[in-house]
1. Which one of I, II has helix-only ellipticity at 222 nm (-39500 (n - 2.57) for each DSSP H run of 4 or more, over all residues; to 500), as calculated from the coordinates, equal to -14500?
2. Looking at structures I, II, which one was FRET efficiency 1/(1 + (r/R0)^6) of positions 57 and 97 (r between Cβ atoms, R0 = 25 Å, to 0.05) calculated from, given that it came out as 0.85?
3. By the measure relative contact order in percent (Cα under 8 Å, 6 or more apart), tell me the structure among I, II with the highest figure.
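Taken together, the values in this text are just the output of simple stated rules run on the coordinates, not laboratory data. Quick caveat, the model's predicted, so the values are computed rather than measured. Cβ atoms are built from the backbone, for glycine too; each structure is taken alone.
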Structure I
Amino acid sequence: MNCVFCSIIGENSPHHEIIWQDDGHIVFVPNEPNRLGHILVVPKKHISYAFDMPPEEYAALQVMSRAVAVRLKKVTPGERIALIIDGMSVPHVHVHLMPVDMSGDFCVPRVKEGETTDALLASMGETLRAGFAGFVPEQEV
């Protein structure tokens with residue numbers, strides 16, 4: 001299998017700013033984030049389609065996404081946290097979480113194409129990791 005997310009999970013290759021992880025999930029900044037706080041919640045088990053997930057794994061992804069979103073809202077600007085479940089752009093189920101202020105914010109990137117640099121990603125990762133220090137999912141719900 002040649003899955004970029006499985007490679008990130010296994011050896012962080014290609015390098016991504018990992019914010020948090022446990023035995024079942026990993027949270028990291030995509031290399032082309034739309035805005036500060038755009039993160040992915042990815043189950044470590046490879047499944048390409050959300051509705052092929054066993055019900056308990058699907059539920060666990062939703063519970064984890066909610067806990068991460070609650071913390072993300074505390075540490076980033078934005079009125080709400082938007083959520084999209086994906087598996088098409090990378091054929092490995094993942095949840096996009098992003099701070100938004102109005103309808104349509106999720107689709108309109110604030111970080112323009114080509115402006116994302118390693119330094120910007122590292123800064124975003126550092127800011128978000130600091131905000132997730134001491135993160136315990138069960139305490140966020």
Structure II
Amino acid sequence: MDLKGLYREIVNEHNLNPVHKKEMTDYDLELRGVNPSCGDDITLRLKVKDGVVADASFTGEGCAISQASCDMMCDQIIGLQTEEALSRAELFHGMIRGEVTDEDALEPLDEAASLQDIAHMPARVKCAMLGWRTMKELLT
């Protein structure tokens with residue numbers, strides 16, 4: 001399987017079988033994020049304890065990229081200090097904008113780095129960034 005095929009498989013898996021797409025009742029922060037250009041609409045919920053993201057979930061609807069990206073984002077931030085989660089969001093934004101391309105620099109993004117090619121699809125950038133932008137608004 002080629003690298004692009006592997007990336008498509010990762011996105012499909014997170015879209016079709018998202019681990020973090022579920023209701024969370026014991027949360028501290030909640031924010032709705034909307035991408036009107038595509039119809040993506042999510043509600044992100046975070047449990048933060050002692051400055052650490054203890055849990056994250058989302059509900060809502062949207063395209064495969066927005067849903068997969070939000071699920072990957074939840075994977076990334078659980079267990080991180082809020083400052084680290086915000087730093088990870090900045091790295092993701094840099095990647096999606098095409099400003100950060102070095103594979104070593106993108107390593108902390110783990111599977112979320114599979115969305116790097118979105119930088120070449122301007123219409124999909126907002127889709128990929130929705131969950132990350134919503135998380136950033138929640139934590140700042």
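1. The read-out comes from structure II.
2. I
3. Across I, II, relative contact order in percent (Cα under 8 Å, 6 or more apart) peaks for I.
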